[in-house]
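Readers should treat all values here as calculations from the given coordinates under stated rules, not as data from a laboratory. Remember, predicted model here, so these are calculated numbers, not experimental data. Cβ atoms are built from the backbone, for glycine too; each structure is taken alone.
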Structure I
């Protein structure tokens, strides 16, 4: 077992942000930890993490404890410690450009206007890491900051819960089979 995979879920620390649209990355990590029987509570690198073995790979689950827009250093520090290449990293985040309930996995790419991804790209000095976006829907007339930091409606929450479950399965597929297999399997379901 010499392969390592780092899955980082983005969110904001603090109880006041629990259940908000912006913390969907934290929710995916929590569900993934439950599914894998991992305790994500060890403080390190400016975040909390847990580790397990999935097939023949060491799996590190990470929740940065910096505000989302400053989470890049936490991920870069963990990646440096474990000597990870970008292809060994998956970042899970919310996305207003996707309808609630949709997920989209990409092997690399731009930040797409997401400040958390912008910071990670800057700190890793590359766009070549996988990202799994969980759709939270359009903000409508609301200010983007207010929209993402508020809790979804009951109807939207149901869709988001389904998306979290799909994101957990996509993250496991990514860790076990690679980004191409995960994109083929999970992006198709979202069309």
Structure II
């Protein structure tokens, strides 16, 4: 029978996405096998990240400054709209895109009660000065498509070119799991909507 502390540690790891019982148990034993200094460094890294990382006041990505570096240095004529901060990482790994990002914080899903008021759409509208194109890079599922159509209906009357990633990304998949080549092809073959 395992100790209560070990059970709690395993349960804590199980809360992470895609971590099953076996992986959580392996992670827990890895922590226990660490030297005290290593375990303390690991715990401090988690606590420090939680204490200092927050959302960029401009784009909504994670940062440890008020406005992230990307918002300060990127091409301000293009904004790529994504669902979650982790989607930005997929574009950054791909390389080749130097425009701004905007995190919506989700996508429209009326069955779950997620409406336009729950998303960062108003914040997007305040960032459009000088913007020539908005790239909608949402997951190719029903919710993503519905959100893309909604955004295009708002943005087109403003005279801004609205494009959507080409469908090199299969319907029902998530952008964060797309490989760099597929994502680069989808970005370069984006279509006006």
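Comparing relative contact order in percent (Cα under 8 Å, 6 or more apart) across I, II, which structure shows the greatest value?
Largest value of relative contact order in percent (Cα under 8 Å, 6 or more apart): I.
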Just checking, which of I, II has the largest value of FRET efficiency 1/(1 + (r/R0)^6) of positions 31 and 79 (r between Cβ atoms, R0 = 41 Å, to 0.05)? I
Looking just at mean count of other Cβ atoms within 10 Å over residues 47-54, which of the labels I, II belongs to the structure with the highest value? I
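The value 14.4 for mean count of other Cβ atoms within 10 Å over residues 39-46 was derived from one model only; which of I, II is it?
Matching structure: I.
When Kirkwood radius over Cα pairs in Å is calculated, the result is 16.2; to which of the structures I, II does this value belong?
It was calculated from structure I.
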Structure responsible for 13.0, with Kirkwood radius over Cα pairs in Å, for residues 87-150 alone calculated and labels I, II on offer: II
